[in-house]
Every structure is written in structure tokens, then in C-alpha cells.
1. Determine which structure produced the value 0.90 for FRET efficiency 1/(1 + (r/R0)^6) of positions 161 and 513 (r between Cβ atoms, R0 = 41 Å, to 0.05), calculated from the coordinates; the candidates are 1, 2.
2. If helix-only ellipticity at 222 nm (-39500 (n - 2.57) for each DSSP H run of 4 or more, over all residues; to 500) is calculated from each of 1, 2, which structure is the one that comes out at -6500?
3. Who wins on FRET efficiency 1/(1 + (r/R0)^6) of positions 81 and 401 (r between Cβ atoms, R0 = 35 Å, to 0.05) among 1, 2, i.e. which is largest?
4. Consider the structures 1, 2: one of them gives 18, 47, 25, 7, 2, 0 for P(r) over Cα pairs in 20 Å bins from 0, in percent as calculated from the coordinates. Say which.
5. Name the one structure among 1, 2 that distance in nm of label points 7 Å out along Cα→Cβ at positions 65 and 345 of 6.2 was derived from.
6. Please state which of the structures 1, 2 yields 13.2 when mean count of other Cβ atoms within 10 Å over residues 121-128 is computed from it.
7. Given structures 1, 2, which gives the highest value for relative contact order in percent (Cα under 8 Å, 6 or more apart)?
8. Work out distance in nm of label points 7 Å out along Cα→Cβ at positions 361 and 545 for each of structures 1, 2, then name the structure with the largest result.
Structure 1
């Protein structure tokens, strides 16, 4: 499936006002977790994109957009490539066999798959795909069952040399075979998988998956093959700019735009660049000053939507200080999440509401508050847990066997707002005797050199989700197979009991039972303090008013053939 969660730093590391409430003992924000916040969340639109009929969009033009960081890895399924920046660039270039609307309803994408069908025969699940007869790769190779087959073999987890970010769905497949013709694909499952519609999106050519070397290194610093309405004109490593142009070999609806340009910009520069007319849309972080300024830009439109995206702190369970679950629980109890939500979301025209579920968003019908006592700020209980774990207060901070309890809070260097967030956490945890050192690192090294290798104690960023929350559970929460094969489980935390529930939730065909199992798994995730949720992340964009079919998409996929400008 399209990897269930993709990581994003940059604007995900949100602004935080350091006021009198910077200490953990601040007064509880009155809006947090309130009925008013829930009601406000219910009114958020599913998407806001200035929808315009295709024939009313002008032919031609260029859209200029921003990336948070420049990517080296352009294979989205490789562990270093599962990032929002990779996704942004490959969406106009690569096949996505499924498309979702803003209600998370998913259908086949006829440009690639003209028909699909799922059958349960004797309890065995089979899915058949009919590939569009015209579908071909940019090197002239026809798109066939071999592309599906090669991707399954790369992502099913059997060959550990493939450094995959997720095996979700693919590890449940028994075989991928040719049907009546090379354009017919028959996928047979060994274990049922209700979220099968999310698989093979994006689809890469067989050449990208045929060997671990091709998978891991063949798409580094290049996008060698495409199959979308756009193709690559240039990938400028110096200016960190990707330029895409309309592909005249595209067999589907002709793209309206001539060109799409993605520039890598520091978050601090994006709004100025938008205000100066140098880019046509910009994501607005949870920063009231930025939102206010964006509203003042001439001919700008503010677009927002409820999306499956959430802000959190990842807690490294392989850290020497955080291996003990009770110690992680103490850290959780020592962080006032409501203060963070209040500080981040104040004056953002967004519900100020903490997120108390790792699986379902506040606006999702399956949402239940599973946080229990661990979701409540309780520094006294935190101190008790640390005392019991042998971390005794000695002066300003705690020590054990002569070693000071000191955590590294990793933040991107260019973002003063994320540094402020670290300072707020630093102040909170100091109250329970835990030292926090804020460590700025180069933006483009945050994941590759720190989060993915486990070179951190706490790291704040966001997960951007899909319409398939249960099917994505194994990606982040299943016990890593080894230090080298952990998918996107950056905390490296898991238990056999949680693994069993995840397996059941990911394979349950009854939607109501699936939600029950997802919430049961969430309770165990809370207990392990794998990840500390903060809130459902604002999906807010400022765009040119004339920009059509682009903005805050929520659950919906982009239709790059229809993006353009009003006539």
C-alpha cells in the first residue's frame, strides 16, 4: 500500500509561545479537550482546494511550490524515502493505482487500473487488477503484472536486504501472478487484508525493485523512470530544485500546467517567498503570526481541511535512558500536552484539542480517548516512577549509579520555533529532575542521520496519514525484526501482545470489529509510551486565489492533470 504514514519535519515542528505557562504546572487551557473543541473539529471541511471543472482551468502556466527539505532518496518505499517531500514530487510522476476523495472513499485510478475486483472464496482473499492497455513507463516498457510482482517481492519482508519502510499488506500476500494477459494481475493473499485498495500506490517499475541494490540505491539523487502526466526536466542538486514538465507521452487526460517547480526553502523563508509572489502556495504552520500575515497577502486565499495528520514526540526506546517502560511513562506524565496544544494552536482558527489516540484522529468516527491516566499531566506520579526505577534526585537533576539522567531533544537547526518547543519540554521535565539538552541538527540530516539510526532520545515531528489507519499499524508499532529492519518503528518498541492485536486489526474484514481491535491496540501503545501524541495537525495552506484544484486536501489525493489557474 502507499506507506501508511510518511514523516515530515519542517512545518510539522510548530511554533510555541514561551509565556508564563512555559513551566509544566501551568493552568489548564480552558479550550483543550473541551466539548467546544470537539464541536469545532466536527465543522472542519474535508478539503478546501478551489475546485474548478477541468474545462474551466486555463491551459498552460507554471505552479511553483516549496519543499521542506531536499531528498537524496526518491524511492518512496525505501526507508529513507518515506517522507512528505518525496511524496510531493513523485505524485505528478508516478502511478498511484488508487485515488481517495476527502471522505476517505477509495476507488481505482482508471489511468492505471481500469478495473479491480476483490473476492473471498472459502475465506481466501483474491484481488484482480486490469492494467490500462495504454499504461507504459517513460523508457517505453509496457506496464504489466511484472511491476506488481516485483514490488510485492521487494516489500514483503522476506529479503532483508531490501531496506523498506513498511511491509504492510505485502507481507500478507501469497502470490502475484499473470492473469489472462500481461495486463492482468492476480494477487492471492495468505492472510486477509481489508485495506488492499491502498497497495501498489505508488507503483514503481520492476527495474526499481528487481534487486536490493536497485531498490536501495537506484533512485538516489535521481528519478530515472516515470509514468505520469509530468516528467522530470531537471533535478538540480545545487539549488535543491526539481522541475517537472508536462509529458506529451501521457495517455490520460492532458495536464493543464506546462510546468511544476519544487524549490527547497527554509520554513522561515517560505511565507516571505509566497508574499513576494515567488511561489504559488505555502503550508502555514501552527503559528498565529504567520497565519495573520498570510491573510494580509494580496490575492491570497486561506484553505484548510481535516486531515489524517498528527503532531507527536517520538520516544527512543533503545536509548540507554528510555529502555525501561516505567521511565518512559514518567517522561509522558511529566509533559503537559495541553499546554503544548494551547501554545501551538492559539489563534489558528483550529480546535485546541489534544489527541488521545495513536490510530484514529479526533475527527475520525473510530476515535476514542484511550489515554487513561498516562494522558494526564502528573509530575508527582512521574517522580514516584523515577524514584522506583532507581533514578534519585541529587541536586538539580536525577542520577543512577553516578550517571546523570540527561535526554537529547533533536530539532532541525533552521527552525527557531522547534527549539522553543524543546525549551518548553526542557522546563517541564526539569521539574521532575530530568535534564533535557536541545540539539539542533541540519534539516536535511534530521531523519537520515538521527531519527532513522536511533541517534536521539526525543524527536518531535508529524506523521501524515492515509485513509487506512488499521492497515498502517504494523509500519510504526510492530516489534522491529532487528536493529536493521524496523520499518518506521523509530522508537524500536513493541511487545508480542501488541503484535498479535496489530495483526488482528490489520486483517479484520468487519469494519466495526476492526475499529474495536484498533482501539485495543492503541491502549497498549499508550502503555508502552511508544509515541506521545499532541494533536491533530492543522492542514492549512495559503494559495493564490486563482490557483485551482490545489490547497488543503485532507484525505483526498491530488489530481495533477486538473491543477492550474482559473481562466
Structure 2
């Protein structure tokens, strides 16, 4: 046999094989320059970091400290296992080849000023481990498709939060916490998932966006101490999740609120729903409007599947509808006046009870449409408990001190204190406190949870109020962060006095812990706020004196911000 061997073809084949193998190896190797913190310090200090790289010296390596963005060259990854602070405004954070930022279990990253995530290149991943903390003391503006997850026992604290319209997604997992000290602004195509705890002063959907409180698996809890505007977009609530809004609430041209699966919402201030706004309540969910409700356009509220609603004040409907189906009901504490094209629709045992029916729109008018054994007419209710306050703080003995007050009680048998560790989906009764029964006076109750010193992570409390006839109502949820390893001497605790105040004086005192340097203080009421920055001393006392003398009568909130932590005290001016 004669074998022909073509050396040129063989050599070319050999080159092709080698080239193919090289390409395969390159595709499996991730080249990067990795920066890892070695101690507490400044981001801009070379001494804070240690770096290693798999890139060549010709790949535009970064020297000393990680860049906040990088146009080309070796990819940058950052891991923070200490307390690292960045001073100065940042634009374009994470752009170019900045591929990932990870805050480890013991890490804390503090941005002292404004930070904007925008620009081009690969989208960076931002990861918080359990126990990690991210603090932005300025404005945090996310204008890229970044995903941020805040896991169990992790916390993100932001002064102003702008969730932009380039598809960012923020997820607060069960046991995680997001605190926004001023406004949260949700834009179109953005998503905020709340399966843990979310707190903000104002919540504003100016152009769309989506907020999901809870899911089919998890419950979530949100607290808006100021005003809420859903000018567009949707607010969706599931599985026993709760939302409380302390100020006014409104919807715009297409803003929607959707409640399912025993979810509940409390809107304490006036509620106004504009043309195209809507609210759907189903699956034993419930809402409470604790002031007045008005429709300035064709807004729709629909209840079904045994859902319930309470509107404590008056209803003024110039247009729009309220629809009650499938044994759902609404209680109105004042009047209901319908005009224009406004309608109340009832069917399949739906019911609306109006306390001041003689001065309300009558059942026989065009505005009332009843079918299937539904009801609209006279009926009134007495709230078993009108809540005044509910707070929790850590004592010097590292225990939880719960204090709550009621403004009045009608047939109130007792309170059950419930606690959940690591999330709000596992509440268990830990004690029972007898109530006052019937009273129009302020009643004050307290309970000390001494087991806190044995716990680690976020601890949540709520109060279950039980009538003599067995009916129940659950309070809002309060929370603290427990750490069995932290001695009580290190805990920072403030006290405000006199409280209540007649406006002649107001002072704050550091009860425990050590505070040095600058603090930020803010006094909030529904329609006003005032801020102070400086040290504890005469200037702070003078500012407090001016603020409380100019404040309106009623409840306000005094906030103290120190080293990324917020301390809040309710102030009553009489």
C-alpha cells in the first residue's frame, strides 16, 4: 500500500487545531483584576486594598485602588469585607469593564455623597451578603439594568433613592431591610420587590414602575411616613403583606393598587384617586382609609372574594365607581355624596354601610346600582381600638422594650404580642396583655422582651388586638436589629424631652452609647420638615427650640442620623 502524505495540508490542519484549542481556553478563562479590602478605610486610599490579577501587564491594569469606572482593559471586581467609605460625588459608577461589587458578611460600604449608576459597557452586578450593609448618605440614582438583592439580615440605607427607567430591579428578601430617609422615586420600567422591610418618607411614581410587596411565597412590610403618589405604574400586594402611609395618598392617570391574599393597606391621610386610577381588593384582603376619600375623575375601586374596606371619613365622588361583589363590604364613617357619572355597584351579597346615610346619596338614585341581594344604606360601626402609637427600642440590658398607646377602646379584651425572627412571615405569640375594655382616655401598655439578647438578625413585632366577641385586628409592624455579640454599652440610644411638649422647649439626650462629631437631625410633620447638621450642643438646642415653637399641634417625628444609622422618636406637640 502506498500512503500519500501532504505536509502542507497537515501543517495547516495542525495550526487550525491549535487555534481552536486556544480560542476554547480563552472563552473558559475569565480575566479580571480583583480588589479586596484589607482593613477599614477610605476607598481612595491605596492602603485599604489588596489586588490580584489574571490579566497581562498590557491590559490597562488599575493601580493602588479600584476605579469607580473603567473604559477598557482588564475587568475590575471589588470585594468589601470591612467598613469602606467613599467621599465625593460619583457619576458613571460601575460603567465600562467594572464587572462586580460584592459587600461581604462583615462589610459596610458608605457613600458619603451622591452616586449615579449610568454609562455604558457591561452591567455590573451588585451583591450584598447576609449581614452586609450599604449606605448612601446622598442621592442614589440607578439608571441602568442593575439588579441589587438585599438578603436576610442585610440592610441598605439611602438618603434619596431614584430607581430609573432603564430596567433596574431591587429586591429586599425576607429579613432584609431598605430604609430611605427622604424620597423614593420609582420611574418607568423599574421594579422594587419587597419581601422584607421597606421604609421611606415619601413614595413617588412619577412615570410608572412596579412595586411588589410580598409574593405567593413571602410576606412584605412597607412603611411610608410621608405622602404617596402613584401617578402611573402599579403597587401590588400579596400574602398578608402590609403597607401604612402616614400622609396623603393619590393616584394619577393610570396608577393602580392591587391587594390579594389577606394583604392590608392603611392610608392615614386623605386619599384622592384621579382619572384612570384604580384599586382592586380580593382574596380576603382589606383596606382602611382613615380620613376622607375623593375621586377627581373616573377612578375605580373594586372589592370581591370577601374583601373588606373601611373609610373613616367622607366620600366625595364626582365620577368613577365603587364595586362590591362576592360578600365584600365597605364601611363609611361619614357621608357618601355621588355626582356626575359616579356609581356604587353591588352584586352577589356585596354591601356598603354609610354612617351618615340621611345626608348621603340615596339608594333610589341613578348613582346606586344593586343586584343579587346586595345592600347600600344606613349602617355604622365603632372601631374596637383607635391606635395612637407603637414603638420599640433597645434597653440598656439589651432587651426589647415595646410601648403602645390607644386613644380609645370599645369592647377590647386583650392584646397579644407577636414576634417574628429574620422575616415577617413567622409571627408567634410571646405574651398576652389585658386591655382596658371600654374607655375614651389614652391607655398606655408596655412589654419587655428579654430574649432579644439571645437573638441575632432582624426581629419584628406586632400587636394583635382581640375583642370580647373574638374579632381581631393587627397593628403595624415594628422592627429592630438584634446582635447577641454586641454588649449593651455600645448601643446608641436617644431620648427626647419634654414629650409631649407645649412648644416652649424640646431637647434630645444621648442615653447610652458614644457619639462624636457631626450628626444630622430632622423634624418632620405631614406638611413640613426642618433639618440640622452639626454637633450635639448649644446650636442643636437652639434649633430644636425654634422648630418646636413653629411646629403645628399634633404628632411629629424627630430623626437623628449618625454613621449611617437612623434613630426616630415620635414627638407630640399639645
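None of the figures in this text is laboratory data; all of them are computed from the coordinates on show. It should be emphasised that the depicted structure is a prediction, and the values quoted were computed from it without experimental measurement. Cβ atoms are built from the backbone, for glycine too; each structure is taken alone.
1. Numbers: 1: 0.65; 2: 0.90.
It traces back to 2.
2. Structure of origin is 1.
3. Going through 1, 2 one by one, FRET efficiency 1/(1 + (r/R0)^6) of positions 81 and 401 (r between Cβ atoms, R0 = 35 Å, to 0.05) is largest in 2.
4. The read-out comes from structure 2.
5. Derived from the structure labelled 2.
6. Here the read-out was taken from 1.
7. Details: 1: 26; 2: 5.
If we compare relative contact order in percent (Cα under 8 Å, 6 or more apart) over 1, 2, the biggest value is for 1.
8. That would be structure 2.
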